[in-house]
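Asks: Take a look at the structures below.
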Structure P
Amino acid sequence: MTRMWSFKTAHFTVEWLIERDTLDFGYMDPDLVNECRAKVRTGEWKCFTSIIRVVHLATKIVLSESYLGNSIYADPREFRDHFGMNGKGYGSYFSDMVREAIADARKAFPAFQKEANAEIKRQMRALNCAIKAPRQLQPA
């Protein structure tokens, strides 16, 4: 996988990764199939899958991922292009994938935080000690 883009906040990284994909011609008309096949074979165009993932920085745990395969571009960075977006930022596969991954991470975070707190409690019991931590990580 190749990292193409990332955005960091204080506690999370949103990253765009790509990996090589195989062409799926099922949805293409015959002329487009021939053009795509020829240009991908010569390396002029790339076929890839995009993965947008949200990672918790401290633990490196992936909270969510969004996938889109069978993208064909001369330069994969063009996938991030925002042509066709409306004024609110909708209409771009890339923007939609980022938005989806962040929304899913927000839904997953409470369970992640609960499990992290439970793991802290288990470790404290195993070590027979108390850990001074920020309020949200204090055992209940």
Structure Q
Amino acid sequence: MLIDEIARAESLTAVLRGISDSFRVRINYLGTCENNDYSDVFGSIEDLFLREVELLLDDKTVVRAKTFCDNSCEFWKNILLHEKRPLGDILFNNPEIKRTSLTVQKYLYNGVELPHRQGIFEYLDEKLLIEEYFLPEIKLFCDD
């Protein structure tokens, strides 16, 4: 599979699982942060809840992801705090959760151009923002 095909996939979790049975998620951070960069998504909300993870294939980090929600949103915050499953398993198996946007762009990582995804999901008008940054190690598992 080509790296751009992976980046545009509906569910990154499903694609990475299909590439290797060794797919796993490592949680690096759970906590609050200030809304310095996401007023276009969260408006004037000052405090966000943040979950930072690494997505691994064969124990190699292939994607770094950050997930944000309003710190006062119990629905999303509960999922981010307590769910041990990858978010893709939850987001695409609950018909009440809707993806409202997915963008794929390129960014430079140590001089290498790689995909960066940003997706917004909604549940009862509460938003969840996911940013996924592909790392050079993803190329070990791609055809390109």
Structure R
Amino acid sequence: MSSDEWTCDGAKNKTFQGYLLCGFLAIVGLLFIFVFNDASPDATMIGFVQLLFSVLVGGLAYRGGRNLERQLVMNGDGISFRGWGTTVYPWHNVSSVEISGSRINAFLRINLQKSNGSKTSLKISQGDIAAPLDAARDAAETFLSTSH
């Protein structure tokens, strides 16, 4: 990372929550198969479906956890976030950067000014990046002020 670039990795907490959910689903599935199988004729089938969901959630958590580097990148060219795709939004299109939402569901809002005068905003949830939103906002404001 150069001094004229600010990067932020993805939040490991989201992957951990995926693994916890996977384990919970697996335990419930096993309970249906081995404990509740006499209570209902469909308990075994429900247990296997639950285990299938557990494998699916575990696979998604594993895939998401494998690539957490450089989720958010800010440099002289603009700002890009992996959740938005490969687009880099240049600073001359950014009108402001602010923290919005509630304490539980906070996000960084990047307000864009389009060439035709219409406004659009992009969001980055607190749970998607490892850095605090204040640090990301401050870095964005620094790049924004030096680009204008």
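Laboratory data are not the source of any read-out in this text; all were calculated from the coordinates shown. Nothing here was measured: the structure is a model prediction, and the numbers come from that model. Cβ atoms are built from the backbone, for glycine too; each structure is taken alone.
Asks: Work out the source of 42, 31, 26 here, i.e. which of P, Q, R gives that when Cα extents along the principal axes in Å is computed.
Replies: Comparing all candidates, it corresponds to Q.
Asks: If you rank structures P, Q, R by Cα Rg over 2.2 N^0.38 Å, for residues 26-105 alone, which sits at the top with the largest value?
Replies: Ranking P, Q, R on Cα Rg over 2.2 N^0.38 Å, for residues 26-105 alone, first place is R.
Asks: Something else about it: Taking distance in nm of label points 7 Å out along Cα→Cβ at positions 34 and 66 for each of P, Q, R, which is largest?
Replies: Greatest value across P, Q, R: structure P.
Asks: Shifting gears a bit: A value of -14500 was computed for helix-only ellipticity at 222 nm (-39500 (n - 2.57) for each DSSP H run of 4 or more, over all residues; to 500); which of P, Q, R is the source structure?
Replies: R
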